[in-house]
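The data blocks that follow each hold one structure.
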Structure I
Amino acid sequence: MQGKVAIVTGAASGIGRGIAEVLVREGCRVTVADWDEAKGERTVRELNGDDSGRALFVRADMTKEADIEAIVDRTMERWGSADILVNNVGTHDYRAIEKFRAEDWDRLLAADLRGHFLAIQKVLPHMRSAGGGAIVNISSVHALQSQPHFSVYAAAKGGIVAMSRSMAMECSACGIRINTVLPGLTRNDRIDRSLDGLGPDEKTSRERAMARNIPLGRIAEPTDIGEAVAFLASDRASFITGTTLVVDGGESAHLSWGN
């Protein structure tokens, strides 16, 4: 992957940052796109280290088409190509069906599904002219199995899987591969905040409780998701398109009988 250029949305923290870290380590130059300017700039400083050519930050709201165009434009201006696109942005809104308003539905799907579509639409001409590319869409295990109060979130994540499958067929003739990764429970800022201030034993106990339904016995680290993305974006996956890869430590592979 040395020298390839990747765009990662929602890359200032959490899974997105883990993906960016792995791609930079693998030799990519990465555009870090995120709405949080402070976290985004800090992420880029840390990714760049003593080499300012590794990462670029672009502030963007993935519900706004003009911002999405700006991500692609800035990437092309800086590096002249866009070989990899990772659509990672995702918002959360968990509540009972009757508590959802129409505007809540529109807001969540604008970020979690419409934003993915528009980013692909904007980068496709550049990938086509270059003779190919790799797109990895980040969905969730909630596309396959879910829980109460996740209806709109699950709808968006399921939509990503179905959209990716259709797009993969449409884009295969021009050398563009499109796949989807479905993460399970993954460490993020919210989880880290819940563990702040706990002693080592209590923190270990809390983390084990979080992972009680995960056969591998732990929650995912963001870089665990990044490793899966890097594989699908690389030439090692040159014959893989239109598929979904579940990265959840085995959680969705078993039945839970109420415990």
Structure II
Amino acid sequence: MAVHDHLLREKAPIPTTAWKAVDDEARERLTPLLAGRRLADWTGTAGWQTSSVDLGRSQRLDGPPPGVAVDGITARLRRVQPLAEFRVPFTVSRDEIDDLQRGAQDPEFDDLARAARAAAAIENRAIFHGWPEAGFAGIADVSPYDTVALGDNPDTYPGAVARAVDQLRRNGIEGPYAMAIAPEGYTRIVETAEHGGYPLFEHLSRILGGQILRAHGLDGAVVVSQRGGDFLLDVGQDLAIGYSDHDAREVHLYLEESFTFRAVEPDASVRLR
């Protein structure tokens, strides 16, 4: 996990060994859940103090400030996109911290697991469905195409995915392609063998030419081109653990991230329901 001074980690009554166990557990929990960032291009971490990303665009102003009367002046305002930030609180038992210092190899971090699921859902939801109050739309919602009906019967999945891939190809969007799908749909895929015993997962992977992701926080599914450059994830501070306060029984911590998302080429995704 990333470490930054403003997280006040040095103030927490957590020794180095226990901090490592907490960070390792958070990383282990988060990595398989963060499906959205595996479909977007990662632009790097700009730091906690970064407040916005440059859009490379500007808008025309009516003229110079009031009181300046000079002919021929033009003025423009540079456009930026602000980063949103969030915190998900959780607690760690001080008894568990003490046991880690004694050499315990099986830490019980149930509340951290809950916080990791919540943090992943926030990031995934924002990437796939946008965050209107934060000023950006998501991969599924910007798609200009008609939504493809996926249905509940896994037997219909190959046809639906093939139609989505064909839609992208006919609009000049090259592959390979990937599909992110809600957990219940993903479970149907991995548990289903088509007639003749051929695994559905492998069939869909061949149609896509790319990966199939279980996406916590996504409604339905989305097929996305993986050619690169279409969807950008701009991160200020990557997910990191900070310290809030403590009492005699628990240490109060939080998961924190700052980021924004840009759909540079909306034509590169097809939504499935």
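Of structures I, II, which gives -0.31, -1.24 when log10 I(q)/I(0) by the Debye sum over Cα atoms at q = 0.08, 0.16 Å⁻¹ is computed from the coordinates? Working shown, then result.
Values: I: -0.31, -1.24; II: -0.44, -1.14.
Of the structures listed, the value fits I.
Quick check for you: by relative contact order in percent (Cα under 8 Å, 6 or more apart), which of I, II is greatest?
Details: I: 20; II: 30.
Answer by largest value of relative contact order in percent (Cα under 8 Å, 6 or more apart): II.
With helix-only ellipticity at 222 nm (-39500 (n - 2.57) for each DSSP H run of 4 or more, over all residues; to 500) coming out at -9000, pick the structure among I, II it was computed from. Write down the numbers at each step before the final one.
Numbers: I: -14000; II: -9000.
Considering all the candidates, the number was obtained from II.
If distance in nm of label points 7 Å out along Cα→Cβ at positions 129 and 145 computes to 2.2, which of I, II did it come from? Don't skip to the end; give the middle numbers.
Values: I: 4.6; II: 2.2.
The value was obtained from structure II.
Throughout, read-outs are computed from the coordinates displayed, never taken from laboratory work. This is a predicted model, so every value here is computed, not measured. Cβ atoms are built from the backbone, for glycine too; each structure is taken alone.
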